[in-house]
Structures are given as structure tokens and as C-alpha cells.
Structure 1
Amino acid sequence: MTREDVGGEIWQPNLEDMTVSLQALGRLPRGMVKETRKALDHARRFVDEVVRPRALELDRLLQEDPLHLPWDLVEEANRWGLYTMFLPRLFGGKGYNLPALSYVLEELASACTGIANLVGVHYLGVATLTASWNVRLMNRIMRETVEGERNGRPCLISLAITEPEAGTDVEEVELLKRARVTCRAERVRGGYVVNGRKIFISNGHLSTWHMLVAYEDLEHPEKGTVMLAVRTGTKGFSFGRVEHKMGQKACPASELVFEDCFIPDENVCFDPSYLRKMERASSYLGGLRRDLEGYTAQVIHYVVSTSRAGVGGFATGVARGAFQEALRFALQTELGGRRLIEHEWARCVLAEMYKNVALARLSYVETNYANSLYGMFRILLWKPTYYLMKLMPQVFFDRVLQPVLRWEGTTHLFRWLMMEGQKDEEIQRTSGWASLSKFAASDFGLRNCQLALELMGRSGVRHEMAVEKHLRDSKLLQIYEGTNQLNRLNLFHCLVARDFPELRTFDE
């Protein structure tokens, strides 16, 4: 068959997709560079003083006692300010630019992905809360996290979405339609009553707040998705078991149980009533861009477009940690009368590993450029907003703007700007790049662990060499935040199939 037999035009990539980083050069604030270096320096000192000295010891402890909860490390991270570092100053946080978070997660994961997750998963909860654009609730919960830093009682936020029979399915609306979900939120006077279970919830037992995703209609979950903020200690909410994991042991994976758990309206982040409110507002601001299913998908994409870049940071850290251990081994080990690093074949292996680290990092950097221009970060990284947040005294945000943040109209305004203001192709661009970073970086991370073991031989499987731990940690990166298979399909859907509307992303 010849090219002429196939027919049709040759597919070409979208120019906007190709030039995200070039567009970002002139549009993003220059102050981000100095700020990111400052964040990295802080993270590197935390790794040197806290993470690296404790990582292997904690891994051994959790192997013997899987129910141990690392409160001491959570309290240490709280003292170092890591849980408020990337909260906007508008809500009392330190206000570091959000793309810098991925660099920080790489730094932490280069020593221990489990400990990195104690920090990173908190920001997954923050991202989920933010994706609802419920400004009143964002202000309340984030300020409680800031207060937890001041009083020494950490206030972490988790995301509760995975169910016993619905894991990856709940991260894509097309799959959600057929997912076997069981966590039901029944609308009652004054709020919701929730019944069901969530499993594999990272940091569950350690978190104060849980962004719970439940469903009004279990037969059609995509039409009645509800996001609720549930505080630990709420009547009807309890913790179940802690999973026994192969890797990333420092971060507990928890079961959350809801039995006639009442959540008041003041803790409802997002529910179907959002569309009705937006329809009323549309008479003043113009027509709505999407239906309820479309808004539900948009909220999901807002979350995963940022969280998958974070996984890219974790995975880059794993790839780098394996490389660093292999490099140290090659410098210290002799083979045939010469150091291993003086052998050409070893240099080629190390060069391949360095390449994997660099490409993994570039994938999350490009994803964060997309999020900065088109996604969740854009309102904070718009130059006037960015420099206003930096230059205004904190008292202005804490006292002058506090009443404004409590107005319902402020939430409507933010939702209009961020939901109606995001085009479909921008959702696809951010989500597609995030999926690319997630599966590419996690594959690179696993591959570097394998290469390190090949280079180091029997020495590589010794626990004190850290490489076998990196290998155990790396496998989970290919599973959470959507399996790598799902992310490949999502990339195809977002960056290729939009030019072929007749194609379905997921098979029936």
C-alpha cells in the first residue's frame, strides 16, 4: 500500500502545543526564577538535614511495623514551612510560585519518594480544593493550614477519590460513566449525607481535611459528582485500615469510611447546583460554555493537570536518586584495576541515566508552562497579579480582603474567570502535557532504577545502597494519578484525536 492509497492529509501537531515554553518566555514573571532557586535551596537543606538521614531507617521500621504513622516527619516538615510554602498569600501562605513545587518534589524524591509524598499529597488536596474555585472554603481551609504551622499542629489536606471497585475510572468522565462507584452523597436539607468507602487515600490518617468526591446518582455518576470538604472527627467518618505497601512506605495509604456522615452546605466545594447558579449569573455575563458533565470533566482536568506534573517531579527525583547512587558506586568501585567510572561501558550507562533524568524534568517543566499559561496557575502568574501578591503587605490580605473572600459573589467571579475563561483546547493542552509527563517520567524513573541495578550488580540489592528502595518506590508512580495506560489514552485524546472527532477515546 502506498501513501497515495491511504489518502488524506498528513497529521500535523498544533503549533500552540509545540511552542508552550516559547510563549511562556515573555508572558511569565521574571521573578519566578529567583524564587524557584530559593525554594530549591530550602528543599535541598531539608533533604540534607532531615530526609536523607532518616529515609532508610524509616523504610526498615515500616517494613517491620506497617501501621506506624510518621508523625515526627510531618511535624518536622510543618516546622520547615513546607505545607504553606505554595499557598497563595491571599490565603495566608508564603506564596511561592506553583511551578516551583515540581522542582521541590524532585529534590525530596531524590532521597525518598515516600517522604516527598508526605508533602506532595497535601498539595494534591490543595489543588482539588482550588479546582472547585470555592473561594470562601479555600480561604477557610488554607488559613487553618497556616494556623497549624504557627501552633505546631500540622493541618494537611488529602484527596479521597479512589473506591474499592473504581480506581482509574474516576479520573476520566468517559470512564466514570461506566465506573462501579459506591460512595453516595444524598442531598438532604442543609447539606449531604454520605455513605461509602474510599481506599488507597495517601496521607489519609495524617490529614485534617479530606476533599471527598462522591456521587448523587450511582448509576450516572458523571451527572451528579459532588466534592465535599470533610474534617477529621466529623460524626459518621472514620478511618479503616492502612495498606501494606511495597514502596513509598513513609506515606500511608488509608481507608476512609463514611456511615450516614452529614456534611453541611458550608463544606460543599462543588455540586450540581453550581450549574444552576452559573445559569443565573449568565444573564449578566453571557452564555455558558459547557453543560454539567463538561464542568465536571473540567474540574477533574484542572486537578490532574497539576497533580500529574507533580508525579513527574516525583519520578524525576527517583530517576535522579538512582543515578546519584550509581554514580557514587562507579566512583568508589574498582574493576580490573581501574575505577568503574573509568570504563567506557559504565560511562555510557551513566550517560543514559542522566539523559533519562533530564528528559523527565523537561516533561514536567513543559507541563507547568502549559498550566501557567492556560491552566490552574494562570491567574496567579499573570504579571499584575503576581507582583501585587509579592508587593502588598500581608496585613492587606489578612484584614482588608478577608470580608471580600467570604462573599458568595467572589466565588461566582472566580468560577466565571477560571471555568468559563478556559477554552476546550486549553483544557486539552494542559491535560495532554500532564499525562505525557506522568507516564514518560515514571517510565524513566523505573528504567533508571533497573540500569542502576545492572551497573551495581549484587551490591545494588543491598538495602543500605538505597537503589532497591528507589526501585520499589518507582513502581507506584506508574499506577497512581491514573495508570500509565490511561495517561497514554488521555494524551492521544487531548493532543491527537481532537483532529479526528469520529474517534472514541475509550472502547466500549
Structure 2
Amino acid sequence: MTENPPEVTERQLGVSRPALVVTDLPEPEEVFGVRRLGAKELFKFAVGPSLIALGISIGSGEWLLGPQAVGQYGFVGVGWVILVSAILQTFYNVECSRYVIATGEVPVVGWGRVPPGYLLWVPISVFIVIFAFIAGGWASAAGQGVYALIHGQVPPAESTEPEWWAVALLVLVFLITASARRISRALELANWVMVGTILVSLLLIDLFVVPFGQWWEAIRGFVTPAAPPAGITATQIGALAGFTALASGLNWYVMGHYRDKGYGMGHRAGFIAGLRGERRELLSSGVTFPEDERNTALWKRWYRLLMIDMWGVFFVGAMFGMLLPTILMARAVELSGQRPTQANVPTFVAGVLRAEYGPFLFYVTLVLGVLILFSTQLGIFEAMVRVTTDAAHATSPRLRALIEGDPRRFYYPFMIVLLVVISIIVFQALPISLVQWSANMSNLGALIYPFLLMYLNSRLPRAARPRWWHYVILVLNFLFFGFFFVNFIADFVGDPLLTF
């Protein structure tokens, strides 16, 4: 008589981290507390992480870098970069999220499973994210918009009041997260309001202001491959590519919200609660599911929800988020006969619309600009804190003992430290310069993380593993965004690789 083999309760994935506990995937209805997940329930409960990503997306790239490039050089030769970047980044987002849903581990923790191990990849990943975004250009630009709203004019070059408003908006981010019961949910709700208001309002303004010919020119520019226009630099194109959609190779820093949302094995791993919420256990290591028929079927359901969230909400929203501000900028350039500069791009469109249509559109556009940049500020600032908290909590037993297993005891003090540091940096340079720095640093991630993803995702349970062409697209991310980072470094130390 032969004995049945023992049930597999652990699965080792990679190196240097504990084995993943093996247990069943939850059903979506269980996670979201509904009897049936129809269309209404889908958008009420399941859609969410894409909105946080979209709130960041419709910001520095869409309100600053994209309109600046189009305002100076037109759509042809620039628009196709936007489309290619958005497509590649959405595929990349799906692959990052695949790992989160299949293991309940956020990417910054998962990187620690890639040889040589967490002592290299976890601290270097935290450093890259903070180094890329700590410049605070999104906060500084939002401060310019607040100044213009209060004073009815763009801020003079010597004024420091916009920077102080940027600091105040950083404090507002702290208050939003501190008042939440569940931080990810609070960010979702805030972005439902902000992103919805932004897209609907921009659409109405564009329909009123922009002639049909410019709509067509923009759409044609998105789908027409063409050489970059004369005068634009590869560094400018790299910044536009890096911050179109989200943050190119560093998009993974936002995908951890699928864990907190409860997608797949994220439901088993826990989440970071706000100060008003009850203390919640957050696992220091992930969980995954067995390779059987029931869990394979459940995985397919979770993967479909991910595709709806990413392609149906994030990609479509990101394209509209780039189209609507850029055609408005193109119209403002045509009306004024002037082109935006690095100093005035955050308020350029509002100033032109006031001259042509009166103060109402001036103030409406400024409010939209502040909302756009604040949604980015909210997501990026919180994500820097979240990535560091997740990394420290997962890899340091001493820290877990010190904070008594409550990640909030690290999360909020660290947020205050970052707030002080960013508040100092925003006084040092123009917003566009800070944003271009962040965008090109985001491209650095494309040289590293696509390959780490290939390693991790190829070792997931069979049902969750990518198909072969997903690896091809990850390599394309490496080639496309990686080139722009190499050019940025070449330009920084000497001459760019390409000039146009």
C-alpha cells in the first residue's frame, strides 16, 4: 500500500527570502463582500489601484512635459512617443501586478528573491525610488498654481510663496493619509473625485476652445511614426516618455496597491491601515496558491479583473489624460503666438485663456492644474513612504519587534522626515527642471526591473506564469526607456547620444 504524498504547504521562490506559504486563492466575491461581481460591483469595489496610478499619471507628464513638448514642437514626431510609452508601460504594469496578485508580496519585497538576494536589491530599489522622486517637481508646480489662484497672476521669478504652498500641499497629503482607516482606499476615493473632475472638465473646455482640426492633428500625431522635430533634445523626449502614463521602469512602486486592495493572494497578506483604522497584521513574507484546477480557474478570474483595471481604466485614462491637456496647450500657443517656457508652463494655458475668454476659464484651468499636480503629489509622496515601509517591515525582524508589528509606527514618522527633506529641495530649482530629472531617473528602472520581473514571474505557479511574448515586451521596455536613460547620463556628463 502506497501512501499519498504529503500536501505541499510551502513553495520556495528565488533566494534569500522565506518560502511562500501555499494556500487557496480567495474568490473575488469573498474579498469584495458581494454575492455577485457584476458591472456595478466591478466599478464600485474591484476597480481602484489603476485610479491611484492614473492620479499619478495625469500629472507631471500630462500637464507639464507633454504640453511643453507639444507647445514648442507640435504633435508630429512627439505624439508617437506618447502612444508607444503608454502601451509599453501598461504591459509592464500588468507584469508587476501579476507578481503581487500571485504572491501577496509587493515588488520591492519580491526583488529580494532575485540573486544575489535582498541585501542588494531591496535597499537599492528603495534608494532609486526616493532618489527619482524626492526632487518634488510636482509639488513645486502645484504651488505655482495655488499662487496664481490666490493672486490672479503667474508668480514672479523672485517669489518664494509658490514653494511655501508646495510645502502646505505636502502637509495636506500627510493629513489625508493620517485620517484614513485604510490608506489605499482613501487614495482610491480621492482619485475617483480628482481624476473624474479633471477629465470631464478638460473635455468640456477642449470642446469649447479647440477646433476640430487640432483634435485630428493630435490623434494623427499619436499614430504617425515620424522623426523627432528639429530642436528637441533626446533628454526632453526621454522625460516625456518616462512620465507618459506613469514612471516607465519604476511603475512597480505603485503596483503594491493591488495587495492592499485584496487582489488574489494580497487578500491573505494584509494591508497598511491608516491612523483611524484598526491595527492590521501585515505579513513579512508572501503566500501563493497550489497548482490545481480550482485555483487555476480562480487565477483566471483575478487576471481578468487586473486586465480590466489596467487596460480599461489606466490605459484609456492615461491616453485621454495626455490628449486633452496637449491639445489645449497647442490651442493656447496658436492663440497667443507664444510658446511655453520652463518657468511658465504650469500656468501658461490659464494665462492665455484669460486673455482670450476672460477670468472664468483662467480660474477653472488653474484649479484643474492644481488638481492634476496634487493628485500626482498625493500618489508619489505616499508611494515613497509605502515602498520604504514595506521594504523595512519585510526584511528587518528587529524593526518589526521595535514597532511591535504595526507598520504605521514606521510609516508616519518616515513620512514626516520625507516631508521636511522635499520641502527644502523644492526651493532649489524650477518645477520643470525637477520633473525632467525625476522622469529620466524613472527610465533608469527600465535597465534593471524588467529582468528581475522575468526571473520572478517565470517561477510563479504555472497558471500565473506569463506567455513568451510577455517577455519580449519586457525586453522592449528595457530597450525603449533604457536608451533614454543612457542618453540622459551622456547629456549630463558631456554630449547627448542624439541631437535633432
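No lab work stands behind these numbers, since they all come straight from the coordinates. Remember, predicted model here, so these are calculated numbers, not experimental data. Cβ atoms are built from the backbone, for glycine too; each structure is taken alone.
Can you tell which of 1, 2 yields 4.4 when mean projected area of the Cα convex hull in nm², for residues 262-309 alone is derived from it? Computed on structure 2. Look at relative contact order in percent (Cα under 8 Å, 6 or more apart) for each of 1, 2: the largest one is in 2. Taking FRET efficiency 1/(1 + (r/R0)^6) of positions 198 and 374 (r between Cβ atoms, R0 = 30 Å, to 0.05) as the criterion, the top structure among 1, 2 is 2, with the largest value.
Computing distance in nm of label points 7 Å out along Cα→Cβ at positions 30 and 470 across structures 1, 2 gives 3.7 for structure 1.
Using helix-only ellipticity at 222 nm (-39500 (n - 2.57) for each DSSP H run of 4 or more, over all residues; to 500) as the calculated read-out, with -16500 as its value, let me know the right label among 1, 2. Answer by label: 1. When distance in nm of label points 7 Å out along Cα→Cβ at positions 230 and 422 is computed for each of 1, 2, the one that comes out at 4.2 is 2.
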